[in-house]
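Below are structures written as structure tokens.
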Structure P
Amino acid sequence: MGSIVKLMQTDAEIMLTFRTIKQLRPHLIEDDFLEKIKRMQATYGYHLVAVIEDDEVKAAAGYRVTESLAWGRYFYVDDLITDEGSRRKGYAKTLWDWLIEQAKINNCEEFHLDSGVQRFDAHRFYLKCGLDITCHHFQKSL
């Protein structure tokens, strides 16, 4: 069976992504995950997708379609991760191509994501896929 990109909608499907998403977001707590995803879906239009092969999550992404004065209608990837044991097998590219297509289908003018400064492998992948580094992101914990 080949890999497929699937929108994760049911409680069981959402929970299947936890182990992979936690690799990117280690602060997440499994008991709170489903409620948090459902709240983000209802409040912000968050979508959770995964590359599934042999009933296993090989890669996952969370995204939103939104709008701003600066960027117009844009596609924002909040989370993008390939399972540690599944890297360098093409799953990220499969998911990437699907995300780009969704941005086009949703009539987005731009495609955006932020990436931690320490994620050098991810940066190489993003640059190879045609993204440009266009701004600095600033933050302050409150």
Structure Q
Amino acid sequence: MFFLKDLPSQQMVGTYAEAYGADPAHISGALLMMRRASLLIRSLEAFFAAQGLSQLRFLVLIVIDREPDRDWLSPNEIAERIDVSKPVMTRTLQSLQKDGLITISASPSDGRSKKAKLTAEGRHRLKETLPGYFKILSQEMSKG
């Protein structure tokens, strides 16, 4: 999250950039990008909260759903695709299972490994969430 509301003036950026051998336009562009990304993340967090989700819970659902050749992933495969620690992923999967959005069961081929699969409710929640998610992303990108 980028917490700076008012970006520094061009003069201030220029002074610092010159002192440290950086291009002022690159620094200003990066600061603007971080500010816009922070506002986008806040919008998405509010949207997900209204859907009874979080960004992480949504990402788990979408990662399982986007698998082309099967309708499940192992918890390790999900963790490899999402940038969070294994304990955080474990807690997230448990909460999604508790809320009835996924099932976690033993793999038929190897009883020691598990597979996570969307439930009908999980698919429904994802289907309900995607239009608003894409609307927020589209609106942000239309700002130019």
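One of P, Q was used to compute distance in nm of label points 7 Å out along Cα→Cβ at positions 50 and 74, and the result was 3.9. Which label is that?
The read-out comes from structure Q.
For structures P, Q, which has the highest computed value of FRET efficiency 1/(1 + (r/R0)^6) of positions 106 and 122 (r between Cβ atoms, R0 = 25 Å, to 0.05)?
Answer by largest value of FRET efficiency 1/(1 + (r/R0)^6) of positions 106 and 122 (r between Cβ atoms, R0 = 25 Å, to 0.05): Q.
Which structure, out of P, Q, was Cα Rg over 2.2 N^0.38 Å derived from, given a value of 1.38?
Answer by label: Q.
Between P, Q, which one scores greatest on FRET efficiency 1/(1 + (r/R0)^6) of positions 2 and 114 (r between Cβ atoms, R0 = 30 Å, to 0.05)?
Going through P, Q one by one, FRET efficiency 1/(1 + (r/R0)^6) of positions 2 and 114 (r between Cβ atoms, R0 = 30 Å, to 0.05) is largest in P.
Oh, and also: If you rank structures P, Q by FRET efficiency 1/(1 + (r/R0)^6) of positions 18 and 58 (r between Cβ atoms, R0 = 25 Å, to 0.05), which sits at the top with the largest value?
Ranking P, Q on FRET efficiency 1/(1 + (r/R0)^6) of positions 18 and 58 (r between Cβ atoms, R0 = 25 Å, to 0.05), first place is P.
Tell me which of P, Q gives -11000 when you compute helix-only ellipticity at 222 nm (-39500 (n - 2.57) for each DSSP H run of 4 or more, over all residues; to 500).
Value -11000 for helix-only ellipticity at 222 nm (-39500 (n - 2.57) for each DSSP H run of 4 or more, over all residues; to 500) corresponds to P out of P, Q.
A short reminder: the numbers here are calculations on the coordinates, not readings from a lab. Note that the coordinates shown come from a computational prediction; the quantities given were computed from them, not determined experimentally. Cβ atoms are built from the backbone, for glycine too; each structure is taken alone.
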